[in-house]
Structure P
Amino acid sequence: MPLPTINPTATQSWKKLQEHYKKINNVHMKDLFAQDSDRANKFTITWDDFYVDFSKNRITEETFNYLLELADEVKLKDAIASQFSGEKINQTEGRAVLHTALRAPNNAEFYVDGVNVMPEIHQVKQKIESFTNDVVNGNLKGFTGKPFTDIVNIGIGGSDLGPAMVVESLQYYKNHLTTHFVSNVDGDHVNEVIKKLNPDTTLFVVVSKTFTTQETLSNANTIKDWFLKTASQEAIAKHFVAVSTNIESVKSFGIDQNNIFPMWDWVGGRFSLWSAVGLSISLAMGYNNFDNLLNGAHKMDNHFKTENFKTNIPVVLALISVWYNNFFKAESEAVIGYSQYLNQFATYLQQGIMESNGKSVDRNGDAIDYETGTLIWGEPGTNSQHAFFQLIHQGTKLIPADFIGFVKSLHGNQDHQDKLTSNFLAQTEALLNGKSKDEVIAEGTDASIIPFKIFKGNKPTNTIFINKLTPESLGKLIAIYEHKIFVQGIIWNIFSYDQFGVELGKQLASKILKEFGTSAIGNHDSSTSNLLNYYKNLS
C-alpha cells in the first residue's frame with residue numbers, strides 16, 4: 001500500500017492548530033508552569049533508560065491533543081505499518097525502506113518483494129563478526145606478517161558520517177585499533193591521514209554502494225598508489241576490503257572477492273551505519289559493542305512501532321518540531337549534547353534530517369506552499385554555551401533546542417559530571433524563565449545597562465536524559481531521530497528517502513572538470529566563467 005497523500009494544511013487539526021496558535025503565540029511558559037503544578041509530569045516520557053521531558057515547550061494540553069489529531073489525520077499509524085512491512089515507501093526510487101531490519105533479531109521476518117531478507121542480513125552479520133574477530137585478535141595480518149594497528153574508512157555521506165559519528169561517540173569502548181576517516185575529495189585531507197600511517201599495518205575499508213562515487217574512488221586510488229610504493233599488487237588483497245554491490249569493479253580494483261561486504265538498495269545511505277557500512281564501527285570497538293548498538297536501535301524501533309502516540313518519543317518530538325516549524329516559523333533547531341563524545345552528533349543529523357526532508361514537492365508531485373525540513377546545527381555543551389548560546393538566549397530568532405545529557409560519566413569523575421550536569425539543567429531553566437527587568441534591577445545593575453541584561457525567556461527545549469552513554473543507548477538515541485525524520489515526512493506529505501537534490505551539482509562538477517584540461521570553456525553564466533578562468537590561470 002503506497003503512503004497516503006494528504007495535504008496537512010487541508011486537515012481539520014491543522015486548521016485548529018492555526019486558530020490555537022493565535023491564542024497561545026504570546027503565552028509565556030513560566031505562566032503555564034505556574035498554572036499547573038503537574039505540568040512536568042504530564043509532558044514527560046520515561047522509557048527504559050531514557051527520561052524525556054518536553055514540558056519546556058510552548059504547548060498546552062490542547063496543543064498536544066491537536067498535534068496528536070494531526071498524526072491521526074495524516075494516517076501516521078498506517079504509514080508506520082507500511083514501512084515496517086517492507087512496502088516500497090521510497091516510491092520515487094521504487095524501493096522499500098528497511099534499515100530497521102538490519103537491527104532486528106535473527107528470528108524476525110522482513111519481506112522485500114515477497115522474500116524474507118533476514119537470512120541474508122544474518123549472513124552478512126556473521127561475516128562482519130568473523131572478520132572483526134580475525135582482525136582484532138591478530139589472526140588476519142598485513143602483507144609483511146604484522147597485525148593491523150590502524151583502520152581507514154574511505155567513504156562519503158552516509159558511508160562516512162554515520163560510522164565516524166559512532167566511532168567518535170563510543171571511543172571509550174574502542175580497542176587497540178586506531179580508526180581514521182577519509183571522505184572529502186580534497187587531496188590535502190587524504191594526504192594528512194596517510195602521512196600518519198604505516199602501510200604494513202593499515203587496513204582500508206572502501207565504502208561505496210556503486211563503487212563509482214567520485215570522492216571515494218579518488219581517495220581509494222590515491223591511497224592505493226601510496227600503498228603500492230612499498231607493497232606489491234598482490235598485497236592489496238590483504239589490506240583492502242569493500243562494502244559495495246558492484247562486485248566486478250571492486251575485483252578490478254584488486255580487492256579479494258571474499259573481502260566484499262554486500263549492501264542492499266532498500267537501505268538509504270544516511271541510514272546505513274547499521275549495515276556492513278558499519279564495518280569500521282565493529283572493527284573499532286569489537287563486534288559485541290556493534291551488536292549492542294544494533295540492539296538498542298531495535299528496542300527503539302519496537303517502541304516507535306507499538307507505543308501510543310501520546311507517549312511515543314519519536315512521534316512526540318516530531319510533532320513538536322512541526323509545531324514550531326510550521327506555526328511559529330522557526331527555521332532551525334539546535335541539538336546540544338552534554339558530552340564531548342557527541343561532538344559529531346549534530347553533524348551526523350544534518351545529513352539525516354536535511355537530506356531527507358529538504359523537499360519542496362509533495363507526494364502528489366505538486367509544489368508545496370508550506371514549510372518543510374528544518375536547519376539542524378549544534379555543538380557539545382558546555383563549549384556551545386561560550387559560543388552561540390548568546391543568540392538563543394537574547395537574539396531575535398526562535399530556536400527550539402534538544403538537550404541531550406547523561407546521568408553517569410564514563411570515567412567516573414563525579415566533580416566534573418556534577419558541573420557538567422548543573423550546566424545541562426541550568427541552561428534549559430534559563431531559557432524557560434529568562435530574567436525580568438525587576439530581577440535585573442534587584443541585582444543592583446546600573447540603570448544604563450538594565451535593558452541589555454534582560455532575558456525574555458520562553459525559549460523552548462526538549463531534554464533527553466539518559467542514564468549512561470553505552471553502545472545500546474546510542475543506538476536508541478540515533479533511532480529516535482531516524483523515526484522523527486519519518487514522522488515529519490509523513491506529516492509534510494513528502495518523500496523522505498530520495499535525495500535527487502544532491503545530483504545536479506555533481507553533474508555540473510563532472511562537466512567543469514573536463515574543461516580544466518582544455519582551453520575552451522563551455523556555456524556557463526558569467527560568474528562561473530570568470531571563476532573558471534581564474535582557477536585555470538593560477539593552478
Structure Q
Amino acid sequence: MEATAGKFVFTIVVAVIVSWGWKILNWVWLKPKKLEKLLREQGYKGNSYKLLKGDVIEFGRTMKEARSKSMPVSHDIISHVMPFEHYIFNKYGKKSYIWFGPSPRVYVMDPELIKEILSRPNDFQRPQKEPVRDSITGGLLLSEGPKWTKHRRIINPAFHLESIKGMFSNICLSCNEMVNKMELLVAENGVAEVDVWPYIDNLSGDVISRAAFNSNYEEAQKIFHIQKEQIDLVVQLLYTFYIPGGRLIPTKANKKFKQNRKELQVLAKDIVETRKKAIEMGADSNKDLLGILLASNSKEIKENGVGLSIEDVIEECKLFYIAGSETTSNLILWTMVCLSMHQEWQNKARQEITQVFGGGEPHFEGLKHLKIVTMILNEVLRLYPTVVKILRNTANETKLGNMMLPSGVNIIISIINVHHDPEIWGEDATEFKPERFSEGVGNATKGRGSVCFMPFGGGPKICIGQNLAMVEAKTAIAKILQRFSFELSPSYQHSPSAVFSLPPQFGAQLILQKI
C-alpha cells in the first residue's frame with residue numbers, strides 16, 4: 001500500500017516537472033522560433049533569435065553608449081535616440097523586428113497600417129503587464145476595453161478647454177515664478193549662461209501640482225519629486241539584462257523603487273481622501289483636475305451605480321504627473337533649443353506675441369491667435385516627439401493590412417521615424433521648417449494624412465491631456481520671449497535621450513539676454 005502511494009506521488013512529481021519543463025522550453029525556445037518563422041513568412045526581417053536574451057544585451061549596450069556622450073548639433077537625432085533600432089532599420093529596412101527577450105517586437109512605419117492599428121484599440125491593445133513600468137504610468141494609460149471607456153468618460157471633464165481655462169491663472173503663476181528666477185540670474189550684467197532645463201522641468205512639475213492638486217500644493221510637490229526619482233530608477237532597471245523576475249532581486253535600485261512606491265501611495269491617498277471630504281463638505285470642486293475628476297466620478301456613481309475606486313483615482317493622479325509634466329517640459333525645452341538655433345523664428349515668434357499681447361500678460365483667449373507659435377510648437381513636436389514610440393500587442397492572430405500577425409507579437413509604432421521620414425515630409429525632413437505647418441497638418445505631410453503627425457498618439461486613445469500641454473507650452477514660450485532673447489552657449493551639448501519622454505541628457509546651456 002505504501003509502495004503504491006509512493007509510486008503515485010512520484011508519478012505526480014514527475015508529471016509536474018515535465019509539465020513545467022515543457023512550458024519553460026516552449027517559452028524560451030519553441031514559441032520564439034515559431035514566431036520568427038511566421039514573421040519571416042510575412043516579409044519581416046531581423047536578427048535570429050538568441051536563447052532568452054534576444055537582442056536585449058545589444059540594445060542595452062548601444063543605449064548606454066549613446067547616453068554617455070552628446071551628438072553633433074542637428075535635428076537628425078534618430079541614430080542617437082534609438083541607436084539599436086537605427087542599426088536594425090539600416091540593415092533590414094522599415095519592415096523589421098527586434099527581440100526583447102523571447103518576445104519579438106515588430107516595427108510599423110506605414111501610415112495606412114498605423115491608422116489601422118490606432119483605430120482598432122480592441123484588436124491592438126497595450127502589451128502584457130510590466131510591473132516596474134506600469135507602477136510609474138498606471139491609470140487610463142494602461143486601461144483597456146470597458147474599463148478604459150468608463151475611465152475616459154469620467155476623466156474627460158477635467159481636460160475640457162473650459163476646465164483648463166479655469167486653471168490658466170495657476171499656469172501663469174508658475175510661469176511667472178520661473179521667468180522671475182531666470183531674471184535674477186541675468187540681473188547683474190543683463191546676460192548670463194544658464195542651464196534652462198532644471199527651471200523648465202520644475203515649471204512643468206509646478207504647473208501640474210497647482211493644476212491637479214491646487215489645495216494640496218506642498219504635498220503634491222513631494223509626489224512630483226518622488227516620481228522623478230522613480231523614472232530614473234526605472235531607466236536603470238529596464239536597460240539592464242533581461243532577467244525573468246529581476247525586479248524581485250533585492251538590489252539597491254529595487255529596494256529604493258519599492259520604498260518610493262509605498263510612499264507615493266500614502267501621499268496620493270491622503271491627498272485624494274482629504275479633497276474628497278472637502279468636496280463632500282461643500283468645497284469648490286472646479287479649481288483643479290482632482291476636484292473636477294472627483295465631481296465627475298460622483299456624478300457617474302449617482303447615474304450608473306459604479307465609478308472609480310479610491311485606488312483608481314490615485315492611479316489617475318500618478319498619471320497626471322507623468323503625462324502632465326514630462327511631456328510638456330520636453331516640448332518647452334526643445335522649443336527653446338530650436339529657437340536658439342534658428343534666430344529668425346525666435347524673432348518671428350516674439351513679434352507675433354507682441355502683436356497679440358502687447359507688453360502685457362498673456363491671456364487665455366489670445367493663445368488661439370498665436371499662429372506662428374503654434375507652427376513652431378508643431379515642428380518641435382515633429383522633430384523631438386515627447387513620446388518616441390507606441391507599443392501595442394496582438395492578443396490573438398490578427399489581420400493587419402494584407403498580413404496575418406500571430407498572437408504574442410508586440411507592435412511598435414515608431415513615431416520618431418515616421419516624423420523624420422523623407423517620403424512623408426520631403427527631403428528636408430530633418431530640418432527645422434515650421435512653415436510646413438502653415439496650412440495645417442494635412443498639407444504638411446505631402447497628402448499622406450494627419451496620422452503621420454502623432455505627437456500625442458492617435459485614434460480613440462489619443463492623449464487626453466494634449467490641450468493642457470499646448471496651453472502650458474504656449475504660455476511659457478510667450479512669457480519667456482517677452483523677457484529674454486537666447487542662443488546656444490558654446491558649452492551646450494546636444495543630447496536628446498529616450499526615457500519615458502525625450503529629455504536632454506546633459507541639460508541645455510543657453511545664453512540668456514534680458515530684453
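Just a few scattered comments:
- Structure responsible for -13000, with helix-only ellipticity at 222 nm (-39500 (n - 2.57) for each DSSP H run of 4 or more, over all residues; to 500) calculated and labels P, Q on offer: P
- Taking FRET efficiency 1/(1 + (r/R0)^6) of positions 109 and 333 (r between Cβ atoms, R0 = 35 Å, to 0.05) as the criterion, the top structure among P, Q is Q, with the largest value.
- Winner on distance in nm of label points 7 Å out along Cα→Cβ at positions 149 and 485 once structures P, Q are ranked, highest first: Q
- Here distance in nm of label points 7 Å out along Cα→Cβ at positions 173 and 293 was derived from just one of the structures P, Q, and that gives 2.0; the source is Q.
- Read-out mean count of other Cβ atoms within 10 Å over residues 413-420, computed value 22.8, structure in P, Q: Q
- Identity of the structure behind 23 (criterion: relative contact order in percent (Cα under 8 Å, 6 or more apart), calculated), options P, Q: Q
- When distance in nm of label points 7 Å out along Cα→Cβ at positions 117 and 325 is calculated for each of structures P, Q, structure Q comes out greatest.
Since every read-out is calculated from the coordinates, none of them should be taken as a lab result. Small disclaimer: the values here were computed from a predicted structure and weren't measured. Cβ atoms are built from the backbone, for glycine too; each structure is taken alone.
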